[in-house]
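Next come the structures, one after another.
All of the numbers you see were taken from the coordinates with simple rules; none came from a lab. All values derive from a computational prediction rather than experimental measurement. Cβ atoms are built from the backbone, for glycine too; each structure is taken alone.
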Structure I
């Protein structure tokens, strides 16, 4: 598993509004049975409003999505099957959103 890989949301209930999960966990923590993820939510499901810096807009799979940093969570690794893409090119934005959520800067 690579940091910033994107996986389909395994939840039948929430995948309607949150179709993907971004794995943000460092590969140094690969021994853990869980992975830290941030959901990508359909922008339209959130009134089209992005919070500057905290929920950056992400274009992925021909969709306009929001990185929902305040909804950071963990999921068992076994539920994250094959990645369908990567957001490693957006590393600075993702780390910036996490930094804003944690430090306010």
Structure II
């Protein structure tokens, strides 16, 4: 899994980078087939904005959030991403099991 953390009008310090990487461990726990992750942290006047693009086999997920605090924006972004990853995983793995259940019921 390739992770790239960059900043736009903000310097990405090591503590911020470590915080993002620690939050990404939760995503990797739920779904380990992630190929590439790009995180962009930016400042727009008084709003801190965090964006993430996750590239997986067959799907790309893009999430963004903003808040007055950078860490809060990262938390909001990770919560949204976590929900979307779980939703994608449920869709990807639920259908084959349903087909097997229907086939067993017919027999």
*Match the computed value -0.40, -0.46, -0.57 of log10 I(q)/I(0) by the Debye sum over Cα atoms at q = 0.11, 0.12, 0.14 Å⁻¹ to one of the structures I, II, and report its label.*
II
*asked:* Ranked on relative contact order in percent (Cα under 8 Å, 6 or more apart), which label among I, II comes first with the largest value?
replied: I
*Quick one: distance in nm of label points 7 Å out along Cα→Cβ at positions 11 and 91 came out at 4.1 when computed from one of I, II, so which one is it?*
II
*Work out which structure the value -18000 belongs to, where helix-only ellipticity at 222 nm (-39500 (n - 2.57) for each DSSP H run of 4 or more, over all residues; to 500) was derived from one of I, II.*
II
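For distance in nm of label points 7 Å out along Cα→Cβ at positions 27 and 43, the calculated result is 2.4, so let me know which of I, II that is. Could the numbers behind the result be given before it?
Numbers: I: 3.1; II: 2.4.
The structure behind it is II.
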